[in-house]
1. Supply the structure label, taken from 1, 2, 3, corresponding to Kirkwood radius over Cα pairs in Å, for residues 116-155 alone with the calculated value 10.6.
2. Who wins on relative contact order in percent (Cα under 8 Å, 6 or more apart) among 1, 2, 3, i.e. which is largest?
3. Determine which structure produced the value 193 for volume of the Cα convex hull per residue in Å³, calculated from the coordinates; the candidates are 1, 2, 3.
Structure 1
Amino acid sequence: MGGYKEYKIGVIMFLVVFAASMFMTIGLGGVYLAKIPATQLALSKQVHYGSSAWSIKDPLMKGLNQPMVTKRGKSFNDPVGVGKKIFIREGCWHCHTLLPEQSMDWEYFGAPPLAGDFVGESPTVIGSDRKAPDLMHIGSRMPSVAWHLQHHKDPRSVQNKSIMQSFDFLDKKELKALAKYMVSLK
C-alpha cells in the first residue's frame, strides 16, 4: 500500500514546481523590471501623481498627499494627481485599459506605451479588461474638461448605449479632478 507515500511525493513535487514558478515570475521578473530605466513620461507622471496611489497619509484615497500646486498665491493639491487617485479608488481601471492593443488601435489611438513609462507607479493601472474603451490617449481625442464632467455625471447623456455607471455621487471637486486626469492622458 504505497498510496500515502505516492501522495506525499506528489504534494512535494507540486510545491517544488509551484515555488519555482513563483520565483521565476516574481523574483526574476522583479530583477528584470528593476533594470528598466524610467522614461521622461514616467518621470513627469511622478511629479503629478506622486509615487504611490495609497498611503497612510491619505487612507481614503482623496488625493490629499499629492504634490502642491500654487496658482494666484493659493496652494492646492495637483488635480491631475487627485484625479488619478479617484480613477484607482473608484475601480475605473478594472474596465478601462491604458494600453492599446497591438492592432489597428495603434493607428487610431497613437503609439503604445513603453515598459519604462510605468516605472515608479504603484499600482500600475494599465488595466487588463476591454469592457470599456482604452483611455491611453483620451486627452488627445476628447480634450474638453466639460465633456468629461458631463460624461462622468451622466454617461448616457453623451453616449446613449454606455454601460458605465454614473459618478454623480462624487463631489464637484472630485469630478473636476477626474476630468482633468482624463484630459492629461495624451
Structure 2
Amino acid sequence: MNDFLDLCKRRQSCRGFSERSVEHNKLVQCVEAGRLAHSGCNSQPWSFVVAENKDIVSQIALCGQQLKQNVWLNTAKAFIIVLEEHAVLSPVISGFLDSQYYAKGDLGAAAAYICLEAAEQGLGSCIIGIYDRKKICELLNIPAEKQFGYVIALGYPLNETIRQKNRKAFEEIVRFV
C-alpha cells in the first residue's frame, strides 16, 4: 500500500491522551512539517506557538472547554496554535488579489501537515473548533488583533485503535472528465 495513504488512514482526531509526555523533538518535527506546507505564491502566511509547559497546557485546555464541550482536553500534553500572518504576494498578483486571499487554505494545509507528522511520530492530534480565543491570546501574549488559524491538541493516544473512517463513497464525490 502507498505509505502516504496508509498515514492518512492512521491519522484521526484523538479525543483522549495518555499520561505520557510528548518529547520536545517530536513537537519540533510537527512544526517543521507545518512550516514546509505549500502556500499560495509561497507567501507562508503563518506562525506557530507551541505550548508544552504543563501549567500553560492545562490553562489552554480549559480555554477549549467552552459550552461544556471537549472535557477530554484536560488530557492533552501539548498544543500548537497556528496563527495567520500577513501574506506577502508578488506585486503582479497582489494587484489582482487581496493579500490574504489564499491564507485560510494555506493555514489549513499547515495544520494538516502538522497532524500528519504527529501521526507519523506516533502522536494523536485533534484540531479544536471551540475555544476562548481572548483567553488564549492573554495567556500566550498573542496580540488581540492576531487572526487564529487553528488550535491543535497533541499527545499520545489513550486508545491506539484506529477507527474505521466514515467517508462518502469515492464514486459519490469524484468525477473524471
Structure 3
Amino acid sequence: MKLDDRGRIAVDEHLMTNVPGIYAIGDVVRGAMLAHKAEEEGVFVAEVLAGQKPHINYLLIPGVVYTWPEVAAVGFTEEELKSLKREYKSGSFPFKASGRARASMDMDGFVKVLADKQTDEILGVHMIGPRVADMIAEAVVAMEFRASAEDIARMSHAHPTYTEVFKEACLAATEGRALHS
C-alpha cells in the first residue's frame, strides 16, 4: 500500500487504498486521530460497499480534549476564516455568568461562536468549560443543518443548564444581545 508524505496510508475519496478492494480508516489515514472520526469512516466504507453514496463532512467532526475544564470545537477557527478571507462575526459568553455553572462551582471557561457576517450561518464553535464534550453535539447538529446564530438564540434552552451558555454566545454573535452577561 502507498503511504503519503507523513507515513499514513494513502486513500482516495472512498477511503480505498491503491490496492483495489482494500480500505483504510481511522488513525492510519489522513485527518484527526479521533475514535468518532474512525467510526464515521467505518460506516462510510460499509455504505460504499453496500452501493450507497455516503459522505462525511470532516469539518463537522468535533474535536474534544478530556481535561478539566474540557475543551471542544467544531468547524472553522478564526485563523482559518481570516486566511480564507471570509467575513465573520463572533460572540462569546463566559460560564461564570451561567446559573448552573455557578451552582456547581464550575465557572471556568466560555463558549465562542463564529458566524458568517452576512448570512449569520454558524461557521465554528469553540468551547472551554464544564460538560463541553457533551455540549458540542448541539453545535454539530446546528452546523449540519446550516443553522444561524439567530436560530439557536431563539430556541428555548432549559434553565439552568450549561447549554444556555451556547445560546448566550449565539445571542452575543447576533448584535451583542446576550441576556445574562
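1. Among 1, 2, 3, the structure yielding 10.6 for Kirkwood radius over Cα pairs in Å, for residues 116-155 alone is 3.
2. Numbers: 1: 22; 2: 34; 3: 17.
Checked 1, 2, 3; max of relative contact order in percent (Cα under 8 Å, 6 or more apart) sits with 2.
3. 1
Bear in mind that the values in this text are calculations on the coordinates, not laboratory data. Quick caveat: nothing in here was measured; it's all calculated off a predicted structure.
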